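See the structures that follow.
Nothing in this text is a laboratory measurement; each read-out follows from the coordinates by a stated rule. Computed from a predicted structure; not experimentally measured. Cβ atoms are built from the backbone, for glycine too; each structure is taken alone.
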Structure P
Amino acid sequence: MSKESTKQLELEPLIQDQYAGAPSKRALAYVQSKREQGKHVVGAYCGYAPFELIRAMDAVPAVLCAFANTTIEAAEAVLPGNLCPLIKSSYGYIITDTCPFFSLSEAVVAETTCDGKKKMFELIADRKPMFVMDLPQMPDEDEAKRNWAVVIGKLKAFLEKTFKTDIKDSAIETAIRDTNSKNTMMDSIFEYAACTPPYISWQEMYDLTFLAQPSSFTDIEPLLKSCMDTLEKRKKNATGIGKENAPRILITGCPVGGDAAKVFKVIEEAGGVIVAIDNCTGMKTFLDTIEEGTKDPIQALADRYLKLPCSCMSPNTRRIEQLDRLIERFRPDAVIDVILHACHSYNIESYKVGEHVKNTHKLPFLKIETDYSDGDVRQIRTRVEALFEMM
């Protein structure tokens, strides 16, 4: 790796504490501290889980573990070997009792984004109180928003019964405003990636999105303000990320994190800079706000969450529309679609995404199919380097 491409390692750290570079440790410390204060903890796997309901009952959301190759072997004793690694990793964490977030959680919110996850949830249903959200997957239909509001209302009833509490509309409205404040500040941070050169690295963006998603704005605001100060200092001093004229890359596709972040590292090592992470483990959940001040905050939540453009949706026109906005804002030189093995919906949709990127935006497009192992790192590196040479 050239000295120029590692320039970000010489910059003032964005997150300046003992957990810098290890967001899961910081997130765990946050959840543990809240549990010690007597607050309830509710685990979730997906961005479709409305964390506002959890915060509205003064509880803490926890994002459950799903991105390690080490737990897959244990999972394959039960699950098919050709199943998505995210599902196998999630299940492996649970049966090996190695996900501290699951251990701390007193209930779990699940969702029907794919068949594999639905059946996996059946296998773990007896371990914690669990509510599986039946997600409408034709979001443009009039009944979809109504049905999703009903499901969110049922989740509210589940939480109230499980934790013997009453979630008031006023508390949900407060949680909605909290989310909007957080998303607005996160969006301001993303703007430093839109600069040329970018002033925030992919690792820093990933760390912040990982930490911010479950946290309340009140708790995360001091960290975000500190990060803004550091980023502004970088911009003022013209100390950007990567070498001059480095290829700017937009990542889209499946949830990516943990061991799957090897793709990010390969891109960086090849001299590229990642300026946008269009995944639900990246920017996706922060790119919109929830309508405030409505008579029905449950419906406001339903309207917002159905806008999330996961490939489980059909037709998934929102993903193309969001991609257009991201390309215009972050001005990538190429788009790389990261697909996890056996994630059929994202894999099939990749063709449509690729054609749109190439024909509408005239940008190079590369699809990478991978899992959590490191056996294909050399192959990925060869393909990324070939993409950069072509550019």
Structure Q
Amino acid sequence: MKLLLVSAFTGHSGSAIRFTNIAVQLRRLGHTVVYVERDSPQVDLGPLPDGIPTHRCPVTRNLVLDMVLSTCFNLWMLLRNLDSDIYYALKPGPNNCFPAMVARFLGKRIFLDVDDLDYGYFQGGVKLAVSRVFFDGFPRFFEVITCHTVGLQRYLVDTLHIPGSRVHFLAQGVSEPFIKTPPVKTAPAKSVVYSATLGITSDLPEMLPLFSAVLRQHPDSVVKIIGDGVRRREFEALSAAAGIGDRMRFLGWVDHRDLPAVLSDNWVGVNYMRKSFHNDCRAILKIREYLARELPVVCNDVGDAGAFRDHVHIEPSLETMEKRVCQLLNEPWRPNAQGRLFVAQLYGWKKIVAEFNRERIVGPALSIGSK
């Protein structure tokens, strides 16, 4: 079969990393795959593996104009690939939903991947209203909707009343290099790694007191912050004002291909997200990546962290997270080999996509109105 995979976002987002992994595995299963996404003005995204044709829509950094441009570009790519069997959209955004409706009219099977309650990140106004209209209104028109957490699955079935037969649980996997690249054999320098966005939704302000306390108690340690965003300079200034600026290493955006080596060079991995309904619908990629690199992990009980409770330290508060990080820094370095094995066995993309392919792509098609 020929599949046209169309991402609403740029290739360096976590959602796009998920979607490109799906594309690669579908290609390795023998399908013809064409990948479409928005370009990134900040980074060179490079080609997709396995020779997958990739087309990137130019961006202007004007939200409205970019949405219109992306919608037109995706329609154009659909027309250029009229021989495709499946139009598979990442995110129910306007730039994906309108072309998908055209694809459905043309007789294509249309799939949708929902990996977040995106409207939950907006505080109000037009952006929230538009995002919610598309998120709540359009998934019902797709033959198959894939999601990666029980919370999202329940939302689609119980809140949006989409028949359960059309909702497929497609787990969040971890990219192959994180598992295949051998882990380090010697103890790294004492450092704590925290990987997250530094944009308007960043949780770093809540983490700064924790990192300050850890650095005070462990003068031989540093904290590495992986990620970028519009608030990065603000956070660097806050760290300097707290007297820890020289030991808070802001690494910025790190190419996903280089991330396994960067993560391995740390003693402890930390993940934190505020408790909220939309965060509880998220699959935490960073926990998977930390474990794949054999890091001890300290996190709070949000999203699907509970799925890893036998291999990570889930703490009830920031205060207990701080104590746990300090405890791990006090102990001899121990690679988390069991955590790595757990992720390799359950969250490899090859296994996840093979099941999806067997049940939803080469299996019998569903009518949109099926129960």
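Figure out for me which of the structures P, Q the number 1.2 belongs to, where distance in nm of label points 7 Å out along Cα→Cβ at positions 24 and 48 was derived from the coordinates. Don't jump to the answer; show the numbers that get you there.
Numbers: P: 2.5; Q: 1.2.
So the calculation was done on Q.
Comparing distance in nm of label points 7 Å out along Cα→Cβ at positions 288 and 336 across structures P, Q, which is largest?
P
Here mean count of other Cβ atoms within 10 Å over residues 104-111 has been calculated and equals 21.5, so which of P, Q was it run on? Provide the component values of the computation, followed by the final result.
Numbers: P: 21.5; Q: 16.6.
Source structure: P.
For relative contact order in percent (Cα under 8 Å, 6 or more apart), the calculated result is 15, so let me know which of P, Q that is. Show your work: numbers first, answer last.
Details: P: 20; Q: 15.
Traced to structure Q.
Where does the value -15500 come from, among P, Q, when helix-only ellipticity at 222 nm (-39500 (n - 2.57) for each DSSP H run of 4 or more, over all residues; to 500) is the thing being computed?
Computed on structure P.
Given that FRET efficiency 1/(1 + (r/R0)^6) of positions 160 and 360 (r between Cβ atoms, R0 = 35 Å, to 0.05), derived from a single structure, equals 0.15, which label among P, Q identifies that structure?
Working: P: 0.15; Q: 1.00.
Among P, Q, the structure yielding 0.15 for FRET efficiency 1/(1 + (r/R0)^6) of positions 160 and 360 (r between Cβ atoms, R0 = 35 Å, to 0.05) is P.
Assuming 5, 20, 21, 23, 19, 11, 1 is P(r) over Cα pairs in 5 Å bins from 0, in percent, for residues 16-55 alone as calculated from a single structure, say which of P, Q it is.
Numbers: P: 5, 20, 21, 23, 19, 11, 1; Q: 6, 22, 36, 22, 9, 3, 1.
Working through the options, I get structure P.
As an exercise: FRET efficiency 1/(1 + (r/R0)^6) of positions 176 and 280 (r between Cβ atoms, R0 = 30 Å, to 0.05), calculated from one structure in P, Q, equals 0.95. Which structure is it? Don't jump to the answer; show the numbers that get you there.
Numbers: P: 0.95; Q: 0.60.
So the calculation was done on P.
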